[in-house]
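Each value in this text was obtained by applying a stated rule to the coordinates, not by laboratory testing. Since the model is a prediction, treat every value here as computed from it, not as a measurement. Cβ atoms are built from the backbone, for glycine too; each structure is taken alone.
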Structure 1
Amino acid sequence: MDNIHLPIRVDRREQGKIIQRIERLEGVELEFTDLDVGDYLLPNGVVVERKSATDMVLSVVDKTLWENAAKLKANHEQVVYIVEGDLYEPRFHQQALDIHRALAHLTIALGISVLPSPDADNSGMLVYLLGLNAQTEPDPADRPTKPDTRRRAAEFIVSGLPGVEADTARDLLRDHGSVRDVLNADAETLARTDGLDPERAERIVSVITYGSRST
């Protein structure tokens, strides 16, 4: 990889082997600061919370995990937990089912990723690779807005007319403005849209007006 430059903001409380590991990796620029939430702030709104397996289980038992996860999601685009050690080693009399439920809720309900790690050295590599991948994603501010579901619904309705495919449905809505306008148009008007010949336009009108007392 050429010209790697990976800025990572790190909470001051993070020390030891993981920092030594990250500092040795190519292109890393660490900035130590007091983060309100999370331990590592990566490019494009990705935040990493690093926990030992014991701390993770304890947070499930005392239910502080949910408050912490909610704060992370409220402040950052994407949240990743890195958990060091064996989550299922018996401790605090917790059941494995409790851990399963917590992981399922984090993943599905909150959209948070939980990555296992055996030790600080591997956690450092995970942070690094997460940062590199985060850099390849577009900035959230530059991402296109979600498509208008009403427009898509309108295209779906019009594409249900005989001989009208998705592209033609979009063209009809572009030319006429709304589903109502398309349905009210006569065959001659419909045939002016690219991709619709007079025969298909007549068939569309015959379907639209089928059962009408005026026909």
Structure 2
Amino acid sequence: MNKFVAPSLLSANFASLSNDIEMVNNSMAGWFHIDVMDGVFVPNISFGPPVIKHIKKLASKPLDVHLMIIDPDRYFNVFKEVGADIITVHYEACKHLNRSVTSLKSMGIKAGVVLNPHTNVGLLENIIEELDLVLLMSVNPGFGGQKFIENTYQKISQLKEMIIKSNPSCLIEVDGGVDVNNAQKLYKAGADVLVAGNSVFGSENPLEAIEMLSFKSDL
């Protein structure tokens, strides 16, 4: 599975979270995407380690944990203990990015860096060889349901050139405003993983929505 969807549980129904987790388990999705927000780095607060620990018990696919928090290094061990398989940290939140990435990899966790919409991909030139993935925010982080920022396509192309040159195994993930109207275009631009929240959990048939958002090699 080289290109796939990672449904964002921020948009799931928390009154029946176990049902939504089981739906994703049985879908074509590759990962569970989990947003952790602290109300400081972004203007919103989401779930933390206790909820992730519960998700891990029910999930049969990797947990992709996106830390939208200040000083994320303080919590790496905590999120590893509750089951994170992948952890992404914001370029904008890390004072010593190389140390953060090295720390994650030493724990056996896949390490990624997130770039906000205004952050230039060229800033990753000196660390791209160390990364398992780069997450490009295609909306301003903090809230679901925002409009997709069109400049993302150009950033994907620029990032893809860097990856081909320095680290072909590094994945490109895109988060924000992903739907059936832009999914295939994002894959063709070079994206490997598409985070989808409202377009999955807000649909009448989430399983079908994930299938429609999944990579189509014949298109």
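Between structures 1, 2, the calculation of relative contact order in percent (Cα under 8 Å, 6 or more apart) yields its largest number for 2. Among candidates 1, 2, the computation of distance in nm of label points 7 Å out along Cα→Cβ at positions 122 and 154 that gave 5.3 used structure 1. Can you say which of 1, 2 returns 2.1 when distance in nm of label points 7 Å out along Cα→Cβ at positions 90 and 114 is computed? Label of the source structure: 1. Out of 1, 2, choose the structure whose coordinates give helix-only ellipticity at 222 nm (-39500 (n - 2.57) for each DSSP H run of 4 or more, over all residues; to 500) equal to -8500 when calculated. Derived from the structure labelled 2. For the structures shown (1, 2), percent of Cα pairs over 20 Å apart, for residues 58-177 alone is largest in 1. A value of 19.1 was derived for mean count of other Cβ atoms within 10 Å over residues 50-57; which structure in 1, 2 was it taken from? Value 19.1 for mean count of other Cβ atoms within 10 Å over residues 50-57 corresponds to 1 out of 1, 2. Looking at volume of the Cα convex hull per residue in Å³ over structures 1, 2, structure 1 comes out largest.
If we compute distance in nm of label points 7 Å out along Cα→Cβ at positions 18 and 42 for structures 1, 2, which one ends up with the highest value? Checked 1, 2; max of distance in nm of label points 7 Å out along Cα→Cβ at positions 18 and 42 sits with 2.
Taking FRET efficiency 1/(1 + (r/R0)^6) of positions 106 and 186 (r between Cβ atoms, R0 = 25 Å, to 0.05) as the criterion, the highest value among 1, 2 goes to 2.
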